1. Comparing distance in nm of label points 7 Å out along Cα→Cβ at positions 71 and 159 across structures 1, 2, which is largest?
2. Which structure, out of 1, 2, was Cα extents along the principal axes in Å, for residues 87-166 alone calculated from, if the result is 44, 33, 16?
3. When semi-axes √(5λ) of the Cα gyration tensor in Å is calculated, the result is 24, 22, 15; to which of the structures 1, 2 does this value belong?
4. Could you figure out which one of 1, 2 the value -10000 for helix-only ellipticity at 222 nm (-39500 (n - 2.57) for each DSSP H run of 4 or more, over all residues; to 500) was computed from?
5. Say we calculate relative contact order in percent (Cα under 8 Å, 6 or more apart) for every structure; which of 1, 2 gives the highest result?
Structure 1
Amino acid sequence: MSDVVVPIKLGMVNAYLLRAHEGFVLVDTGLSTGWGKLESALKASGCLPDHLNLVVITHGDFDHTGGCANLQQRYGAKIAMHEADAQQVETGVPLEREIGFPLFRVIMFLRKAKRHGHTPEFQTFEPDLGLTDGQSLEEYGVDAKVLHLPGHTPGSIVVLLADGDVIAGDTVSNMVKPGRSPFIWDRTQLRESIEKLKRMDLGTIYPGHGKPFTVAELHKIEV
C-alpha cells in the first residue's frame, strides 16, 4: 500500500487524497450528499483551506463529482478532468449507458424516473483544466501521470503513481469482488482499457468503489 495515497471513504464511493511534495492532490469528490464528510476529512488532513493543489476527476458521473462545485466556490480549487466527460458536469444530464447487471437496471430506471432525466442534488460546474493521456502531475507536486482509459465513460482516466499504484476510478470496481463496473458506455473500449492495465507493472489498485485490491486480482477480471 502506498504512503502517498490516503483513502477517503464517502459511503458507497471513494475519494483519494495524494500527498504532494507540497500540499495535496485530491482524486474524485464523492456524492454531493457526502460534502460535509469530505470537507471534514480534507480539513483534518491539513489540505484545506490553502493546500489543495488540484482536484483530479476520474470521470464525469455524479457520484465522483458531487463535491466539485463546493470546492471551486468555497476554496478556489482547480478541477481537472478529461474533456470528453465535461458535458456531464456542465449540464447535470447523466450519460446513457449499457447496464450489465439486471438489479442495476431496475435501480437506475427508478432513479431516472424520479429525477426526470437530471441528477438530483447535483450542482453543475465547469472544469478548469482538461487532462490528456500521459499527462504528468509533477507540476502539482505528485510523481504520477494520467492515463485515458475509456469504456466506462468516454473520458474515463486513471492516475498512475510512480510506484505502480493506480487510482482506477470506475474502470474497475470492487463492490463485491474485483470486476468491471456494471455501467458500460463502450464495451470494446472498456475491455481494451482493462487489458491495458493488465499489461502494466502495477502495484495496488485503488477503485472508485470498494476496497483496494492486488494486481493478481486484477488479472482475474473478465469483461
Structure 2
Amino acid sequence: MSSTHKQAFLRYGYLQLRGFYPRSRLAGLRQKVLEEVKRSSARPGISKSLPDLPVFQQISRLSSLVKVRDVHETLVTPELMDLVAEVGGQSPSVVQDTQLLLSPPRQGTWTLKDLNWHVDLAVDPRHRDRVPGVQAFFLIDDVDRQGGGTLALAGSHRLGAAGSNAAARLRQVLRAQADLERELQELGVSIVEMCGRAGDVFLMDMRVLHTPSINSSKRLRMMATCRFLFGAD
C-alpha cells in the first residue's frame, strides 16, 4: 500500500481494494452461500414471510438464516490483516467473526430516502487522528449499482463528534433528504456505494456513517463483513 492510499483512507474514511481476491478463491464460498440460501428459502413459511418484512429486516433475517462454514478463514487472510494494520497504524487488538450480508433481489425501487445511517464507533474529539476500528466489506459475488451494496458517507468521520456544528448539520441534511447529494457535497461528504466485482474489498473507518441500501437488481446481494478494533496507543 502506498502512502497515497493510506492518506486517502485517513481523509475519506474508506479504501476500495479492487480484485483483492481472485474470483477463483471465492467461487466455492459463493456456491455454498447459494445452496444454503436455496435450502433456507425452502423452509416452511420462509419464502412467503420474508417479503412481508421491512426491507432492512429482510437483510438481517436472510443473513441470519444462512450458515456457511469457513467464511472467516476464506476472507480474513494474513494479507488482509497486514493492510488493516497499515491503515489503522497498529495491529488490531480484537478481530470479530465474519458475518454474511445478504439481500434478496428485487426489494423495490432504489432510493436514498429513509435509510438507516449510523456509525459503529463514535468520534472521540481527543483522538481524532487515531483510527479506533476498521470494518472490511467483502464482495463474494458481483454487486451491481443499486444492487444492495452498503452505502458510506466518505469524509463524515472528519466532521467532528456528534455534538459539533458540522456533525449536527450533516444529521439535519440526512433527515431533510432534499437535494441530498448536493448538500452533502457542500459539507465535503460524498456517498460511496460498495458495488463492484467479486473479490473486491472495501475497508472503512468505523466512525464513518453508513447504511444498508435497497437491492433493486435481479441478483442476490452477496457480501460479508468483519470488524477490526484497535486498542489505545
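What follows is calculated from the coordinates using simple rules that are stated; it is not laboratory data. Worth saying up front: this structure is predicted, and the values here are computed from it rather than measured. Cβ atoms are built from the backbone, for glycine too; each structure is taken alone.
1. Comparing 1, 2 by distance in nm of label points 7 Å out along Cα→Cβ at positions 71 and 159, the maximum is at 2.
2. Answer by label: 2.
3. Source structure for this number: 1.
4. 2
5. With respect to relative contact order in percent (Cα under 8 Å, 6 or more apart), the highest-scoring structure among 1, 2 is 2.
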